[in-house]
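Only the coordinates and a few stated rules stand behind these numbers; no lab work does. The model shown is predicted, which means the values in this text are computed figures rather than measured ones. Cβ atoms are built from the backbone, for glycine too; each structure is taken alone.
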Structure P
Amino acid sequence: MGVRAQVRGVLTTLYERRLARELVGAEIPRHVGVLADGNRRWARASGLDDVNDGHRKGAVTVVDFLGWCDEVGVEVVTIFLLSTDNLSRPAAELTPLLRIIEDVACDLAGPDRRWQLRAVGSPEVLPPETAAILKQAEEGTRDRPGATVNLAVGYGGRREIADAVRSLLVEHAERGTTLDELAEVLDVEHIAQHLYTRGQPDPDLIIRTSGEQRLSGFLLWQTANAEFHFTDVYWPDFRRVDFLRALRDYAARHRRFGG
């Protein structure tokens, strides 16, 4: 390691400690959502021929990130790993990505982990093998004492809302409720109870890496009152200091629920 890199490392460590001190007693989000973006661009910028090397490095960052969330007491983390739009990518690109996501799920479900995994998305749009691995990871971690970790795979925000309405209609049809009767009482909580994240608090903070400043369909319903933090850092390069900076940004805001 060169002298400049050593100096940079020392300065980063000092800054990280300062941020941690500033967060003592600060409000910490209960639920953090992450759009882990920029893996392919990181690979290209690093001179790598295989963009999947970016996804592999990003998978390591996922584990690190969850550890940082544990340190500060975040209760729920939702990580956007694969959208329904991503499923239209060429097989040569999609298949390796699915294998990496499966490895992530298996790693997070390992016997030395404390997290409760929950697959959020539409399993029917995924290859059966991927859907089965996600289901197994969810079932195998159900009673663990750690934070809830939502793995958004095969996820689309509009599809989630459509699925929630469909589930709501089926439930009331089974009860014998007519459409007129349902229309008279329907409110937002009825729909919320059928979302993929039902039973969980809505996200307080959404982090998106890589410089993009859009939701890309991520948790459209749940983010109505969320705070957003955008960073130019590619996901594989996202560090603890970047996370602490996002928390400081969140803690400094005066949250207003509504217009």
Structure Q
Amino acid sequence: MTDLPAEHGAAVTDRAILTGSAYRTDKDLAARQSLYQWQQPHYDLPGIVVEQLQHTHGMVVDIGCGNGKFLARLRQDRTDLRLLGLDISSGILSDVPGPVAVADAVRLPLLSSSVDAVLALHMLYHVEDIPAAIGELSRVVKPGGKVIVSTNSERDKSELNRLWERAAGDVLGVEKGPARISLSARFSLEKAVGLLGSCFGSVETTTLPGTITVRSPEPVVAHLKSYRAWAHQHSVPFEETVERAREIVVEHMERSGTFEINCLGGMLVCIR
């Protein structure tokens, strides 16, 4: 996946879109998260975070906590920790047990060197000024503290990218339609090490490859529809393209029985 066109990148960071549509509730986020239930090998991402924090005590802040998936696991497994969830969308925080607060990643309401660990999981690509946000992560964590970041590779879910381009091309009557929105392109796994290394002395990456195998088109369709907040950025009729994608997946399944999607994500553990 190449870099997004400028207008796509702007849409991915547009606060009005993020708070008013994409993450006004957790509906679309949950749809994207649910696709991974068909992935092998299966990664218990909250469990990986718990393991990474096994020697951490004190306060942990989840920045861009979304629907609180990781906070919930930490509350269950690490009752000794003091936890705080921050997100720019008050709507998505409405069902997340507190303490939570609305906050911007480039202006964190935290004292310098006040936090024992910070989570920034699949969210830095939504920040307009990524280096400034990384600087804030470094500022608030204590010396020797951990910052755990996650994102996807530029090669992640390439089958869905090709599916969208084919479906969009069919709708428009051209050989290949415009690319679909890629949320992680601005802060891909390939770019993350260099960006984080500017503020942290140690950055260790764990890659998480896998294959999602589905036997019904519905999980794929739900995933594609979860990008509806950016529908006007696709330069193609959104609903019509999703339905054409469904037909293509059905045709593929009639031939092979399944539809496979190759995934490549990763976690980066940074030490200040």
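When mean count of other Cβ atoms within 10 Å over residues 50-57 is computed for each of P, Q, the one that comes out at 13.6 is Q. For the read-out helix-only ellipticity at 222 nm (-39500 (n - 2.57) for each DSSP H run of 4 or more, over all residues; to 500), a value of -10500 was computed from one structure; give its label from P, Q. Label of the source structure: Q. In this comparison of P, Q, the computed figure 2.5 for distance in nm of label points 7 Å out along Cα→Cβ at positions 66 and 178 is attributed to Q. Quick check: 27 is what I get for relative contact order in percent (Cα under 8 Å, 6 or more apart), calculated from one of P, Q. Which structure matches? Considering all the candidates, the number was obtained from P.
Taking distance in nm of label points 7 Å out along Cα→Cβ at positions 98 and 114 as the criterion, the top-ranked structure out of P, Q is P, with the highest value.
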